Every structure is written in structure tokens, then in C-alpha cells.
Structure P
Amino acid sequence: MKEHRHARARERKTHLSPDAERLVAAALGLANSGSRVEDRFWEAQLAARIERLLDSGHIQAVYDSLDRLHQTDSEAYGALIEAVEEAAETVSADIEGQRWDMLLVAAPLIVWTRFRIPSGPLPADSVQALSAHWQAHVLARRSRFQLSPYLYSIDQLPRDFGELRRLTRKLGQAAVAGQAARLDLRALPETAEMLADSRYLLGVVAVPAGTALFRWQETEAGDHASRVQCLEQWIAQARPNIEPLLPGCGFECLLPDAFHLNLRESDRRVRPYSIRAAVHYLTHALDIEPVQIHATVAPFGDERADEYRIGLGIGDDDEDIAHGIVWPLLGAESEEDEPSPLEQIREVLREVGVSELRVWSELTEPEFCEDCGVPLYPNAKGEVVHAEMPGDVEPESTHFH
């Protein structure tokens, strides 16, 4: 089963609406199917109903069915969330007698800094240059492309599947028409300040129905390129245009690809950078060596571990935490994996010079600061506390958590 990002509702409904019941039934049918022919039947049933619900704004039935299956059948849950993601990031439309397939694509950037990671509107020349490189080095020859003129943080991405589908359609229609999309980007929320985080370039690629979207799908030798070659060219050509957008930051470019696939991949790839950036920040802000930092790690979740929280303390102080890091668990990740999430955390800490690690074995309910809402982190005394830099550090350097 693929890994999926889905914020589940905390209230569990006993009775589902008719639409939600039918989604559950179709997802169970797909999960238990014994042939590709039957697969296609259930996939068509799911696609038609999900698209109707997303287009009409009745998205609650989708979330209710996902929540029910998350509790009862993990395989059917995977089948349903995959169908929902496909409906959100893929639109097919007839435009002037031609059928077009439109796919929402993302180019993630894994970014780290000691300062502030920018997000916001893109300059017109950057949009033009990045669009040209995306088209030339990643997309199929017959494709059309429209880039959203914004560098998104995770907090600024569309908040639900219906919004994603509307954005896909709007950018896709603009790509086919060869005109700029009219997007309202003024009311996007502020982004949380992190030492390491993801940023996203979003666009839609539109192609005549049934034809290749990407260069790695092309069959003609002159048009074909492997995924590795596409990534190498994207880094070589697009990176010089991205660098001015991220002053004072280091960053890694991921291969532009489908939106949800790359959302999960960026979640995975940013986690080690969060630890590295935190240790780098503390050593410079406090003028200390990594060996003077000790780490405390604990699993947090309601019924099972959804994340690990890492508290970084200084010297012999077992009570205070100078900085905290959240390491989310993605999809079906657990301590049964090889290497386990805890082993991955331990290895990254060892790489950056933090040798003292204490681990809580018991699952802890997630707690947050009542005043500012940030997560609370484990300390070496077995308490959950607020991360606070020492008082003699300049205030403008202490807002990261």
C-alpha cells in the first residue's frame, strides 16, 4: 500500500451518509478484487462519485469514508485515498473539440537555513525561466504547461482535495489556452518559521488525452530521457533561477512529478535536514560544539506513534530544552521497519556529532503550548516542556521550534 498524507477527523461518526457508504463499499470492493477487469470497474465507480463530490463541494462524505476505513480496513483505506488523490490532482476536459488530460505537478525544494526560509510571489522573470526549464527538461514534447507564480510553504498549499481539484482545473485550462491563470494568492496564510522545511513550485501539465506527460514516457529516442537525466538537467538549469529566491539558504531540488507523490517524498526528505539544521543553529548561536548537545527522543500519538519528538538540551541541564524537532511517521512506518525510525534518528544525530541520546519507551499523548501552540518536547527528566533558548541569546534568533 502506498503512503498517504491525510489529516483524519477526530470525531468518529457512527452513521455515514449514503455517498460515504457507497465510497466505503467501492473501496472494499477494489481492495478485495481478484482481477484487473474488476479493478477497473471499482476504480470507475470511485472516480465518478469522488469527482462529483469534489466538484459540488460536498467533501465531508469523502473525509467520513476515509476516517471509517482508516479505523477498519487499511487496504481499502489505501485504495480510497489513492482514488481521492487522483481525482484531486487529475482533471480531464473537452476544450474546443479536443480531450485533454491535466495533472497537478510539484517541484519540491528541501531548504535549510539559520535565518528565515522565504515563500511568496515569484518575480515574472523567474516564472518565465522556471516554466521554460520545466517544459524543456521534464515534460513531454506535446505537453502544455502553466506554473503558479508563487513559492508555496506547506501551510500555503490548498487545504482540501476540492481546492486542489479547482486549482488543477484552473491552471490546466490556462495551460491549454496559453494564457496566465487568474489566481487569488493574496490571502494565503503566513508560514511557520522552521530551520529546515519544504518549499514547492506548483504547476499543471496538460496533454492530449492518452499521450505522454513526461519525457521519461516518450518513446522516440530524441525526446526520451530517464528520470535521473531529467533530474540532473532540472538541477543544472533551474537551480540558478531558484537560488535568488532563497537567499541565505541551502537547498536540494527534487524531481518535478505528480503533486501527492512529491508531497510525501518531501515530507520524508526534510526530516534529516531538520536535525542537521537544528544542531548547526545551536552550535553557532551558543558558540558550542555538537558534543555538548544531548538529545531526548519520545514517540507521540493517541493510539499509536504518529511522530517522534526530539528535545535538544545543552550540557548538564536535564530540565530545559533549547530546541525541538518533530519527526513525523509517514504511512505505515513503524519500529518494525529496517532501519526503524528511531535508528534513522540516532544515525543522523551521530552524523552531526550528538552522541548522547536518551529514549522514552512509552507512547506519550501529543501536547502543545497553550499560549503559542507550538509542540512541547521531551527532556532528559521525563517531562514534556517548551523549547526555549538561553536568555543571553539575541531574541530574533530564538523563534524557531
Structure Q
Amino acid sequence: MLPPSLYADTATPRLETPPLEGTARASVCVIGSGYTGLSAALHLAEAGTDVIVLDAEEPGWGASGRNGGQVNPGLKYDPDQVEADFGAEMGGRMVALSYGAPDALFDLIERHQIQCEARQEGTIRAGIGATNAATIAVTAEQCIRRGWPVAMMDAAGAAALTGTDRYAGAMLDRRGGDLQPLSYARGLARAAMQLGARIHGQTPAVSLARAQGGWRVATPKGEVLAEQVVLATNGYTGDLWPGLRRSVVPVYSSIACTAPLRGEIARGVMPQRASLYEAGHITVYYRMDQSNRLLMGGRGPQSALTSLEPIRYLMDYAARLWPGLEGVEWTHGWNGQIAATKDHYPHLHEPAPGLLAGLGYNGRGVAMGTAMGRQIALRLQGRPAAELDMPVLPIRPIPFHGFWKLGVAWAILQGRLRDRLDS
């Protein structure tokens, strides 16, 4: 059953994905039905590959159905830094893939007519204070130098975009946008099923082993025999493959949303309807949806959220940004686990022949999870690893992973202090 959220209340109808019973065979078995797994399954099914998808819950149950709904271009690091880290050729392909990911996503939505409130009105990266604004200006210069549809705004321009005078500067990337995340996940699943993919919910993969020249994936009431397997479990990764769970840190991200806003208040909050995330060590992000609800996201308790009270700071911050929101009704609060990597890059792994894993989007999973799914599909269809647009990396478990909750709490405290000093 889906955890309570605005998305669970408003998404397109859930799909029938019955549990697997007995033995099934497929060319590819995908474990996990978030964006990565569903994108991989859809792209494989488009190419005529026989695909089975397994999920312990249902499509979009994890962060794919609970995130901020922002379709953001790029990676954490600036384009020049990515190219320095991975070399001009591979780094250049990573930059092109990540900054082009929103266009590819919206094209995919159009091609399959996915009903998910998709809107490509841009992504704003906003800076509080001169330090963050200067950092954003560096990013904007690198994007503009590459000929991308990016503009740097001063304080007045940022105020016109957002309706608040909070920011000293902001970058608008017109390729970004937003969507209803659970509807998008269900739309990917529906499109894949229409092309022949089989999706089984309530079917956790309990073990993975070599069998008959391929792989055997055991489930509580059956098994899948497949030539190739995809691990696409991101923030909910378990121990099916040694070390994979410990290569990422699951981090809860929380969201609060208002009732639909009306009149001048609705017109004054994010008037151009771009989505926004703040530059800084601890990011706050927000957007207005198509029903004029304000969705505010950020860090919260590192456990399942059961009320709005632990994230009241998001509601208070919204009233600071737009004083007219004082006293508005906040109707929903929820959270979910994203996956963070030590180096802050997404990770693509091929730990054994015929076995691929993609995870670790560091809060950029809507666009990048979709893009990673396509890269995985290309590799399974025979594209050489060296020709992919993401490097295939060894799995590197994070030291002292068992203390991740303490580490996340400490990082949040440090980050908030540094953000106060920078602003």
C-alpha cells in the first residue's frame, strides 16, 4: 500500500501488477519499479526484448512516487568539473546526457502520451546572498558558453521569477520543468506493459544466483530465470548483491504542500511556474503544481514521516518567502528515501556479466533515473560499455556505512550552519 501523500491522492489510477507465482522466464529481469527500472524496461520493450519487472511493493512506491516532482538538468557538479573528473570525452558525454535529460524525458512523455501534469517551464537555481549568487554565476557562464538555453538573473530578475526578494541571484535553465511523479511512474509502467513487459508487484526478490547460463531470481512464491538482470532499487537497495547497499547512503527527503492557493496569492508565488532549488549545502526546493498548490521540500527526520510537525520549518520558510502565505492551510506532509553516493555522482555498475545496476542520483532522480534506464537498456542490447554516456564503475562500499544515520544528521547540522554563514 502506498504511504499517504498528495501524489497518492491525486495520481492516475494504479495498475494491476499481480504477484509472481511459479516459474517465469524472460530475457531480462528488472528488480525495482522506480524510474530507473521502468525506463530500462520500457526502452527494452520498445526494442522487442522480453522483460519482467519485480517490485516488493508496486510501481512508484519508493522515492519515484514521493519526490519533489522537479525535472532538473545536470549533475551536482558544474560541467567543467565533470569533464575534469572524467576526461573530456567521457565527461563531455556525461554532461550532454545529464543536461539533455529533461528534453529526453519530456519527449518520452509525449511519445507515449503519459498523463502526469508534465510542464517544461524551466528550473531555477537560486542563491541566498552574494557567495551563493557568485557560485551560481560560474555555473551559468559554463552553460552559456556551451550554447545552452540558460540565463543568469540579478536580484531583481530573481524576484520577478519567484515573487520573493530572498535571492541575490538566480540561474534559469529553460530545459527543466516539473510533473506529478507518481503519475509519471505509473505512466512509464503502463507504456512498458502495453509493449509487452510483465510487471509483478508485491514480489520481493529474495535471492539472486547464477543458473542455466543466466540468472535465477527467487521470490516468495516463484522464480524468474533470465539471461540478464538489472538492479534498480536506489534508496531501497538491499543485499541481493555484495556491497551494493553499502555503496549508497539512503537519505530521507521531506515535502509539505498547501491546499490550492487562490487569487493574488496564487499569482504572486512563482509567477512563471518554473521549479526552484536553492544553492547551498542543505537544499530547499519548491514548485507550484497545476492546481496552484505550493510544494516545499527539504531535509527532515531520517525516518518515515507521520505528521507535518517535524517539517514545520518548511511551512515557516514559505511564509518568510511570501508573507501572504501566513495562515494558509497545509494539507499533506510526506517523505521518501533518495540515495546519495560518496562522490555525488550517479553510479552505473556491471559487477558480473549480464548483471547491471544503476543508482545514486543524489536528489536528481526524475531526469537522471530515466536517463540511466535508457543507458542500461543500451548496454543490455549490446552497446559496448566504453560507448555509454555514463562510466561503468566498480562497486565501492562506503566505510562505516552502519553509522549512516548519525553521519546524515551531522552533515545536515554542518550544512545548515555553513549556509547561515554564506548568506
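Kindly point out which one of P, Q the value 0.55 was derived from, the read-out being FRET efficiency 1/(1 + (r/R0)^6) of positions 37 and 333 (r between Cβ atoms, R0 = 35 Å, to 0.05). Here the read-out was taken from P. One of P, Q was used to calculate distance in nm of label points 7 Å out along Cα→Cβ at positions 197 and 229, giving 3.7; which? This value belongs to structure P. Work out the source of 18.9 here, i.e. which of P, Q gives that when mean projected area of the Cα convex hull in nm² is computed. So the calculation was done on Q.
Look at relative contact order in percent (Cα under 8 Å, 6 or more apart) for each of P, Q: the largest one is in Q. Can you tell which of P, Q yields -12500 when helix-only ellipticity at 222 nm (-39500 (n - 2.57) for each DSSP H run of 4 or more, over all residues; to 500) is derived from it? Working through the options, I get structure P.
Work out which structure the value 0.95 belongs to, where FRET efficiency 1/(1 + (r/R0)^6) of positions 133 and 365 (r between Cβ atoms, R0 = 41 Å, to 0.05) was derived from one of P, Q. Structure Q accounts for this read-out. In this comparison of P, Q, the computed figure 16.0 for mean count of other Cβ atoms within 10 Å over residues 173-180 is attributed to P.
Structures compared: P, Q; top value of distance in nm of label points 7 Å out along Cα→Cβ at positions 269 and 293, i.e. the largest, recorded for P.
None of the figures in this text is laboratory data; all of them are computed from the coordinates on show. Please read all numbers here as calculations on a predicted model, not as lab measurements. Cβ atoms are built from the backbone, for glycine too; each structure is taken alone.
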